[in-house]
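Next up: the structures, one after another.
Values quoted throughout were computed directly from the atomic coordinates according to the rules given, and no laboratory measurement underlies them. Keep in mind the model is a prediction, meaning the values are calculated, not measured. Cβ atoms are built from the backbone, for glycine too; each structure is taken alone.
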Structure 1
Amino acid sequence: MTQLPLRPKVGLLALTLELYETLAPNLRRQREHWVRGQLLPLLQKSADVLFDGAVYRREDVETKVRGFEAAGADAVLVLLLTYSPSQIALHPLRSTRLPIVVWNTQELWAIEQGFSTDAMLANHGVHGTQDLANVLLRSGVPFHYVTSHRNDPAGLQEQEDLFAAAATVAGLRRCRLGLMGYPFPGMGDFAVDTSQLAASLGCCWESLSVAEHNRRAADIPQQAVERLQEEYRQSYALAADLTEADLAAAARAELALRSVVADRRLNAISFQFMALGEDEQTETLPFVAVSRMMADGIGFAGEGDLVGAAGTWFLNRLCGPASFSEIFTVDFAGNAVLLSHMGEANVALARQDRKIPLVARKIPITRTRGRQLVLVVNFQPGPATLCALTLGPQGRWRLIVSRMTIDDFGPIPGLDVPHCRVKSEPNIRDWLTAYARAGGPHHHAICPGDARSRLRLAAALLDADYCEI
């Protein structure tokens, strides 16, 4: 069940002035031609754009905006093709649930001695955007405002980030989470009122049965198990002591978990390993399964952490691939920290110069009938972004974000779990202190590259605190 990032869908609300229908009857059609020929090809590189013409009456603006909502748009991009009075758009924009982006742009690059009245008519949307921004602000309507020429890469990148953030936030509102077992007893940093989770983030959740998972695993057709075993052999560096029974158990666990996720239409999951160990029919833990499913876009967090699972899904969709992880040990000498967990890490982040080792844990984490296999994922070195979704003071959501560097370090021969070493400037001591003071939880997600811009925009759309460490 692949849930890779989807292209945002954007409704383009192009506005003109009704007076020009008589004073300059060809102007609107000329400006629409410019949009189709020059702007749409640029915008459609990063989003699916809904556009079928400009409007100049309030009732037509209302119809357009309702149409964008019905079509599943993630945002409204407002474009002033000429001056247009703000009050024809105020009510429809005030009423919509969609994020609003006002793009102050024009066709003309420079004003020179040959500048004419016709050129001014075709390039005078800027004061219309100011009129609109003023009334939106006075009316308490959130909006984003971007000024750029159509050929400005920075302006196009800003809009791409805005649209990606809007699409991800819209997806979070529909996110379906699954919890197998129960939250780890006593872990308070991811404790959450699930009614608040549904009311504020929009996520719904359901309980998943360990017994059902085990029944599904037992019923997987042998041919499907063998196909997945062969995929393991081809894709990973298998430890010499692994048996066919080990591989078959891991394959059954993965196929069972994938079927649960598909049947329940889940976007993210968490399981509590102790709950799996309490069922005598549990053959193995699905560590291999979730490490591979994260690469398909399924969110995950360990130990019954629904918030962490939603957070991993969020970062994976916004700037994927992303992986669930946890800070385990401080390396004071190396000015770094070791990220790891019991057996779960996104294989899409693995370093590319070697196959991922597939091993059996030396020490079982809980009771199972068979051995517990783990993909020892060691992350590809380079720039990265750490992000933790958590609750802060007064029950407000917050994103705690930091730019990190994944070291060219490991894998460590003595570790049979996923791990990597990451650094933060200027030093890890100050970073850890700042992270704790910001309320950083012990579960987080990490992705390659610099995702801070998109995360900042997404936090605003979520009405969440943005805390950059």
Structure 2
Amino acid sequence: MTNRNRLIATLACAFLQAPLANAAVTPEEAAKLKSILTPMGGEKAGNKDGTIPAWDGGYTKVPAGWKQGDLRPDPFANEKPTLQITAKNADQYADKLSDGVKALLKKYPNLRVDVYPTHRTAAAPHWIYENTFKNATRTKLKDGGKSLEGASGGVPFPIPKNAQEVMWNHLLAWKGKAAEYGARAFVVQPDGKAVLSTQYKQDRQWPYFNDNDKGTDVSGGAYQMLRQLQVAPPFKAGESLLVRESFNIGREAWQYLVGQRRVRRAPNVAFDSPDTVSSGQGYFDEAWCFNGSLEKYDWKLIGKQEMFVPYNENRLYAFKDADLISTGYVNQDALRWELHRVWVVEATLAAGKRHVVQKRRFYIDEDSWHALLADGWDAQGQLWRMQAAIPFVAADGPGVFVASFTNSNLLTGVWVLSGTWTELDPKYKLVEPKLDSYYTPDALAGQGVR
């Protein structure tokens, strides 16, 4: 890490030794959310070099004539890359590239990282800012960091003191109250040949944000619910998945399998079980870089760092599926990388726990709190896996949201593009929350007719 990045990490490192029991900050610290920090907890100022601008409220201008379900246009369509990084010059920028990205560039000399001007587009409704301010002094971790209490719909720990708090900020990052979209997942072989793994209709809902403009504590119930109906390929058509994530209970999951014509509990839809959406090429807790319980790992906050990360990827969704696929990774003409400050969190497998990914490192955006990159190592210490989010600007939210991601096996060369809606409708449509009964096994069974 360079001297400049060590300075950036100072704020985070000051918090590293804080005990979990004292998670909430003082009113004096919380006041920074109305001065030097953004309402979500990022540093309001830009960096010394001017390559990261100051946050000025984010991107909240909805295009004229746009309606929910439409493709969200690229607000920066006329920009050109200011820097291209390849295997030939990657060493010059090593401190701003994740190990996974460096490994991809080395493995595939044809790949490049196109760096564009940085835009801090992240935003949220004002009631989320208000709840975030309240959360700062009242939200605390419990059960060794596996759950929390005292939180309402906003960033639970806008001034984090440890790694678990940062990860909970990621798990509860703003993506809307409820959304629906069609999506596809592709498995891409080392030679660039892609196979459709799954096409599905997805409903997602975040009760953590439902009706939480009132600022009430919701940390006792469900915080995320997902219902997925698979429509292709033919042998998967009609299969369904239901997942409920709760603060106190953890994950509950059910599957409807057409051949059995019944809904069954699916306790294996978690952790390092092979993800059926990606034909087993990823693991369930690798979706969106990380999801689910924190219980498998010991967590360490490394600090804050300037990194090149995927950001403002609206243009990608205007590409046809076939044009997004290339050998080794996503077509570089579709991808946009920017320099942003991220929290760096490292996870090491805890004593007595099992998981095939022994160590993981996450890079989490200071503004939106989405994990944007993640690397994973196997039991032999080999760098093995790399996930990347595909964050897009949703002025209608407003916010920077994540629904799609990539997952690369750095040893075999197989990679996955998951959750793209580029040729499907609706395209991440924000909707009113459904009744809780929609996300129940009975409702899943009622849908299960092929």
With helix-only ellipticity at 222 nm (-39500 (n - 2.57) for each DSSP H run of 4 or more, over all residues; to 500) derived as -3000, matching label from 1, 2 | 2
With distance in nm of label points 7 Å out along Cα→Cβ at positions 112 and 144 computed for every candidate in 1, 2, 3.4 is reproduced by structure 1
Computing relative contact order in percent (Cα under 8 Å, 6 or more apart) gives 21 for which of 1, 2?
-> 2
The value 29, 27, 23 for semi-axes √(5λ) of the Cα gyration tensor in Å was derived from one model only; which of 1, 2 is it?
-> 2
